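Take a look at the structures below.
Just so it is clear, none of the values below were taken in a lab; they were calculated from the coordinates. The shown structure was predicted, so the numbers you read here are calculated from the model rather than taken from an experiment. Cβ atoms are built from the backbone, for glycine too; each structure is taken alone.
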Structure 1
Amino acid sequence: MSRSPLLCVVGPTAVGKTALAVGLARRWGAEIVGCDASQVYRGLDVGTGKATPAELDGVRHHLLDVVDPEAPFDAARYVALADAAIADAEGRGRRVIVCGGTGLYLRALLHGLCPAPPLDAAVRATLAARIEAGELPALYAELAAVDPAAAARLPPADRQRIERALGVYLTTGTPLSAWQAAHGFAEERHPAVIVHLTAPRDALVARIEARVAGMFAGGFVEEVRGLVAAGHGPALRSLKALGYRHVAAALAGEMSLREAQRLTLIDSRRYARRQTTWFRAVEGAHTVVAPVDPADLDPYLRPGWGEP
């Protein structure tokens with residue numbers, strides 16, 4: 001458990017979380033621990049909005065570039081690495097800011113993981129074969145029938161989590177959502193102050209549009225070309241990050257780059273809506289509207305952090 005509260009800066013894609021976290025880190029002498037399921041992968045830089053050294057301005061940012069694109073990575077691995085980074089920073093007398101938009105990872109870090117059982121090997125093999133045969137939409141429909149609460153939280157293209165949720169039901173006869181409700185996520189692994197950074201809808205849409213346009217103008221296509229040339233195909237979980245599979249399809253001649261950009265924008269807007277819904281439901285979170293001066297958050301931080 002942390003010695004002092006973590007400051008968690010969370011919110012939808014493109015809202016300005018990293019810039020705010022960097023400003024706060026400089027004001028309070030803190031380090032950043034990432035909470036992003038895609039920025040952990042090496043080589044996924046432009047498309048994931050990974051902060052550049054210039055943007056970090058000397059602030060140390062943990063949990064960027066920790067695994068290769070083909071490596072497995074999940075919430076349990078994230079928690080282990082985040083705990084180690086927090087202990088390292090605090091051991092050197094630094095405060096810690098957790099920054100990102102992956103709600104599942106934040107919940108696991110603060111409240112632990114739901115101890116749902118491992119999948120039966122035969123169930124796992126059957127589901128994997130059906131996914132490879134193109135039956136993911138059918139599996140999503142089956143999940144919605146037996147565990148509508150779990151299905152409502154998952155995008156229809158999330159292969160890994162659909163397989164996991166449906167597999168838990170087929171293995172145990174109990175929906176994953178019921179396992180999670182029984183767990184309750186009541187454990188406090190780290191004390192935390194949670195700031196949900198948001199923006200008016202039109203302003204957020206404009207920011208997302210600018211982010212996607214900047215990606216495609218700033219080397220995103222070349223980044224995906226390099227990943228594919230290195231053998232990292234679009235079937236990898238890491239390449240399910242926003243935009244990557246569309247650009248890979250364009251490079252394979254399956255669509256135009258203009259269409260890939262259009263679909264990336266649509267996916268990004270949908271993802272932002274899901275993130276906003278998730279973080280609005282986080283108990284005790286302080287919702288603030290961008291842009292935010294780091295000094296404006298002092299009242300939330302002084303009780304646990306003292307004075308900057």
Structure 2
Amino acid sequence: MSHVHTNAIKENRFVLALALTGLIFLVEFIGGLWTGSLALLSDSAHVFMDAFALGLSYLAIRAARLPADDKHTYGYHRMQVLAALTNGATLLLIAFEILREAWNRFQNPHPVLAGPMLIIAIIGLIVNLIVAFTLSHHDHDDLNTRSAFLHVLGDALASVGVIVVGVILLFVNWTWLDPLVSVLIGLLILVSSGRVLKDAVHILAEGMPAGMTASAVTKAMLNVPGVSQVHDLHVWTVAPGYVALSAHVTVVDQSLSQAAAVMAALKAMLHESFEIHHTTIQVECENCGQGDGCLPGSD
């Protein structure tokens with residue numbers, strides 16, 4: 001399947017997910033105002049952020065397809081990371097607002113229409129599960145889609161909490177349960193936003209992909225025949241799934257064709273072992289002295 005076709009499928013899934021999420025937001029928001037349920041209103045706020053996240057992620061996918069230009073030589077791949085960062089930051093704000101309102105409800109309990117609240121929450125759960133399934137077919141390294149998926153999955157779990165409250169309130173008038181579930185929803189959003197923010201900041205700070213270390217890459221490069229030393233090594237994530245590497249390698253004095261063979265072997269190894277597709281390697285006959293010296297494992 002071509003990369004263009006894969007992106008087209010991903011975009012269509014986002015459009016469908018956005019439409020369904022927008023619909024359930026309207027239903028839950030109006031239902032929350034009608035029933036007086038803070039838990040339902042909190043869930044609708046989370047759904048609104050889901051819709052915002054999906055819309056932003058969709059725009060980021062479209063922007064990432066733009067070609068490189070004179071001022072953006074890597075293209076616009078990091079728009080997806082910026083979208084994830086924005087999603088995480090807005091989720092953080094909405095979580096604190098939910099917790100603040102829940103505290104007010106604990107001090108001033110409001111009556112809740114449990115029956116309508118329960119029906120609306122069930123509808124919300126069904127739609128959230130459909131949206132989550134739509135977005136579930138994504139690469140683990142796709143931070144943009146993963147952040148949107150976590151939004152929706154978290155909201156589905158929140159809907160379960162609202163349903164539990166609705167069922168209990170049908171039998172007992174425990175009004176404190178409604179703000180309690182709102183607190184749990186707020187904490188759930190905090191955890192989700194924290195994970196997304198951590199990953200996004202790591203990429204924007206030129207961090208290496210998860211599970212990869214400079215020492216491991218150095219040792220693997222040194223195992224390639226002809227390589228005697230590796231220095232000034234840099235590995236960073238341009239965008240999820242797009243890893244770049246630059247390094248200086250020292251080889252014995254030899255012909256250009258022999259050095260080219262070493263270069264090809266290095267690139268093939270980096271591609272197969274670390275999924276690094278974009279490499280810039282400078283071949284030298286002796287250490288040029290650039291960088292922080294030889295990395296661990298390099299003599």
Supply the structure label, taken from 1, 2, corresponding to Kirkwood radius over Cα pairs in Å with the calculated value 21.8.
-> 2
Identify the structure, out of 1, 2, from whose coordinates relative contact order in percent (Cα under 8 Å, 6 or more apart) was calculated to give 18.
-> 2
Out of 1, 2, which structure matches 22.2 when mean count of other Cβ atoms within 10 Å over residues 16-23 is calculated?
-> 1
Read-out helix-only ellipticity at 222 nm (-39500 (n - 2.57) for each DSSP H run of 4 or more, over all residues; to 500), computed value -23000, structure in 1, 2 | 2
